[in-house]
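S.K.: Structures given as structure tokens follow.
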Structure 1
């Protein structure tokens, strides 16, 4: 096999530094890729056993790479694939071949992507979470094409695009294989004036569309149904939102609020959480049982779990003011108290069930301490980063919880990103 295409031969340098240790050397070595690890990089070894992390490397491959040293570890840029993985393919999206950095696993067959992600999650839970034999299974199968309903894009000369791999350069798009058609139209055809960045969001159930433009909406030209708002207007206090339907409920989602990037993915997460919580939610022996929904966003888990359930109440905590406002609207028909606070400062009540859906960084030690003080018999951790899931698992175990199982939900096909829901029971 000849020289590898640009889409798989990029080195992602996150250091942002031009120090000599980050410059490409002229060293060329041959490595064997053992597995993918957190971040989607291939953990590889030289013939002498030293580890080299290779972007674009796939399990089972033998590669010729050039090596740089970054932050004390060696990273490889693929020069040539000497023995390819059976799962290596040419990406279906032409923009990936041009170097688009949006889909960093597009060179791996879709079925093999999921298996690799299960391995990545298992590795994080075992190595960082100290779970000797993690039980990891796969959740619902989701459509790998046309699914994204939220996307943040860079803008160059009025045209929206995505960053090139390992670069700040913007690649304008003529199509996007993973964007929902309602969003793809705006991404491809929109004129965003003098903007430097735009966040596009659509509601598949309602057809509503919004464009949040940085720094201001000057000169933006989009179809008349699109609500256009500048970040400067949001900072001045203007509110704007769309609606989406998930799990049989309609959700208000404001311009500055977090919501999952696909409604079917949000529904899949709700289904996994509801399944893991079913016996606790069905226990009628407790008087006025309580759910703690930490990092509640617009109220997705509290609203979905408590809808139609008599006797239960919830306390939902969220730091984002925008999301708190949405949650109060979305949960108004339920016995839910929405608290605007960071979890580290949250005065958590005693509870039977805790659901926590933190950001990519995970819970961390202080938030684990706070949430563990609820003394809930079950803790459901929703993680969007396998490494963070492992670190949080270890912390929760130190607080008296034991892991039971994890479920992988592949909400981001063709990328290394993945959601994992872990059930822990109090010892």
Structure 2
């Protein structure tokens, strides 16, 4: 390999090599791109001899892109930081899951050309240096699950070129969201499972390119800015397990939205049809454990690709509408428990053949449920009808229907109008 003196690009990523990295690679002085990374994080196939990254990179003076993800290096902050800081033309530094320890050496601030910095899944256990905010060309910063602590520099959020920011799973990392500048480039923002707090700024609407935002398991508070309705590129939104209050903004301009979770907050106000009209790509909606009221809008029941509808533990009331074209729906989970819904359970629910979970417990539903129509739901594993005003008709009307009863693992029928012991025996008979 040492004879390949003019080699400029070497990519051996995910090639399955193991053992020590040949020292001859460090003699390839004209290398511009070196990729020895692996996507397998469960174990390290490649190791760096004596963990001496200084010896390894000292001759790679032309290098601009260095990918060493999942290479076992096991070096402290100064041991890996200072040698790399001498590579002043470096644009990409990707060293996730390398057994690196901290602190992040301040000398890395010399890498003013950096566009990509990935150090996730290491044991850095240090603050995030303020010098990163001076990387004016930075587009990707990933520091998830690396033990970062202290206060996260607000100025990093305001780097105009930054498109991806992932600092998730750092429980001792504190901070708050700043005012976002106009013409910001952020597309992906993940701060899940950190110790950020404070309100969401109205200027979040400046993130015109934002497609993914995960601010779950924080201490964010205050009302959700109505300006969030202007995030037209949004695909994934998770603000679950915070202390957010007030009404739900409309996301009907986010035509590509597929995942929406505001589980476990303090949201209130009506759910209206305008919240969901036109969101044809929605796959999952979770608004459980809030204080939403009003009726469940029919537009929710008409979303063609919806697989999960979770509105449990709210204050929703009124009648539950029918599912239009139920046989073509792909809904797998319907959880509306602990609300104030009333009237008959729509028959169309039992035509949703893909359903695995139905939980309608603790509402005010009334009427009779025919046991034999449950047999239509061959995928059903959980059925919750407890604490309503329901009765169960256990008569089998169609003796010619030989379809097996679904393999229900959890059956909740407490406090119905039927005698519980009789009902339990009847259901067991039907299942058998």
Structure 3
């Protein structure tokens, strides 16, 4: 969940064409394509494994204060520090105190992994000083929603009130899930369309490869990615697989039309969030939003609204890959490697599109639903997701090989896929491994997971 958009354009938007042009301005030549990685993690007290409150000696605020020594600047909402900024990186808060690094746009996965390593080293340094830890799971394995502290950000209050009106699990999404996400560029409208289609079709494969959330409140619940299951029952107006992206005539304008008709959450003015859930951005654009009659939006309003859409792949001035559970250290580099390999090499992109282009709307939906429970074992036509994942990794590996981005140590980017190759070769996700540990060495308790998988 984003901070207010850093955009100073204050003139009222006059037409939809301005919104289309704003997204289209994201088109970049290939040499300027970058990858940005975002990853969330749960903080907990070492003494009792409870989640971190906002304030106190073992808290989010204490983490912010400790991290400041590494050159981070405070970002405030009112009197509360709600994020840190350093260059083009930021550390922000999800509703339940999930700690998120939004990384800078970088040229290679080597640089991405250096960024991840630096961030986690800084976090671990401060965490050890105050007696807390951090762990990557897709869903909080131990604590009920009522046990999760609420962070003091205005947009979260609005969302908390609205979510139960549009689905049963939206509050779980807000307070009990974590993800790792990769953001990638496009070169033209046609390039965007092909990448968007491949991204949506293959998100369930990423969900299966990264599945590591099989527990809810200490119990195995029959899902390997509870995080993804939660998204199946969260606000259908703004989630899902966006079937229209596969229609002929898909364009920047078509996505803008979709976004215009999604109900708004808020209007941000003078440092405050004002509830606006009773109307769409299209009404706002026409000066007819019930929460702001006669007012017209600015580009920062548009940017903020785009952050409140949650499909499996999302478009701003770039594409966001949103299908994976958060996870252990090496998987934080595997996710951007997967998508860069698939989308940034033309032969790989073409091969990925050839793989998915005849999948039906119903098949894509069935994959999304099936992998939450069965991951690699999910049936597809005459095969399984395990075979689809193998093909996907082969395409990504070849794409990274052809990119030939070499590190200072002399290797290319393909080795970042090794953690995913292990899943395909064994047929076992990290969730499967955790379930085995739960039944055997952990003796029916999820508590050991906090030590076994801590950063």
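Just so you know, all these numbers are worked out from the coordinates, no wet-lab data involved. In this text the structure is predicted, and so the values were computed from the model without any measurement. Cβ atoms are built from the backbone, for glycine too; each structure is taken alone.
S.K.: To which of 1, 2, 3 does the computed value 0.10 (FRET efficiency 1/(1 + (r/R0)^6) of positions 73 and 385 (r between Cβ atoms, R0 = 41 Å, to 0.05)) belong?
M.R.: 2
S.K.: Where is FRET efficiency 1/(1 + (r/R0)^6) of positions 249 and 409 (r between Cβ atoms, R0 = 41 Å, to 0.05) largest, in which of 1, 2, 3?
M.R.: Of structures 1, 2, 3, the maximum of FRET efficiency 1/(1 + (r/R0)^6) of positions 249 and 409 (r between Cβ atoms, R0 = 41 Å, to 0.05) occurs in 1.
S.K.: Using semi-axes √(5λ) of the Cα gyration tensor in Å as the calculated read-out, with 53, 26, 18 as its value, let me know the right label among 1, 2, 3.
M.R.: Going label by label, the one that fits is 2.
S.K.: Matching task: 6 is the computed value of relative contact order in percent (Cα under 8 Å, 6 or more apart). Pick the structure from 1, 2, 3.
M.R.: 2
S.K.: When Rg and Dmax of the Cα atoms in Å, for residues 57-192 alone is computed for each of 1, 2, 3, which one produces 17.8, 53?
M.R.: Derived from the structure labelled 1.
S.K.: Taking helix-only ellipticity at 222 nm (-39500 (n - 2.57) for each DSSP H run of 4 or more, over all residues; to 500) from the coordinates of each of 1, 2, 3, which one would give -2000?
M.R.: So the calculation was done on 2.
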